[in-house]
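As structure tokens, here come the structures.
What follows is calculated from the coordinates using simple rules that are stated; it is not laboratory data. Here the structure is a predicted model, which means the values were calculated and not measured. Cβ atoms are built from the backbone, for glycine too; each structure is taken alone.
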Structure I
Amino acid sequence: MKKYEYVHIEISKFIGAKSEDHRLIIDEYAKKGFRYVGFIPTDISDYGKFKELDLIFEIDI
């Protein structure tokens with residue numbers, strides 16, 4: 001059986017495409033035994049820019 005955890009990230013003018021914060025989150029979850037499996041955009045602007053997303057992690061339980 002698998003357990004999933006979702007980490008919500010808000011993307012702003014200050015944390016945009018050049019941000020590396022997502023890498024710190026992925027590394028943090030990897031240390032806990034989780035595997036990064038993908039992301040889901042949860043808010044998209046009228047012009048198609050991601051404003052918010054969830055990083056998805058899984059672990060066997």
Structure II
Amino acid sequence: MIPTEDLNPNKTFNDLSAPGGEVDHVDVHFNARHPGVEKPHAHVVLWHVSKADEARVAQ
């Protein structure tokens with residue numbers, strides 16, 4: 001999760017290492033808050049499969 005204050009034009013996330021091998025694409029979903037995380041934040045999903053394969057497993 002990334003706090004929303006870190007999602008600004010001055011913040012970069014270049015050259016991050018990711019477990020599980022090469023990342024095919026990334027989804028970012030805003031979440032206003034939930035139990036356990038009371039601050040607004042973004043959930044980041046690293047996909048290691050193609051968009052076509054994602055459509056088969058993420059419904």
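Quick check on the output: -3000 is helix-only ellipticity at 222 nm (-39500 (n - 2.57) for each DSSP H run of 4 or more, over all residues; to 500), derived from one of I, II. Which one produced it?
Details: I: -5500; II: -3000.
This figure was derived from II.
Any idea which of I, II comes out highest on FRET efficiency 1/(1 + (r/R0)^6) of positions 10 and 50 (r between Cβ atoms, R0 = 30 Å, to 0.05)?
I
For relative contact order in percent (Cα under 8 Å, 6 or more apart), which structure out of I, II has the highest calculated value?
I
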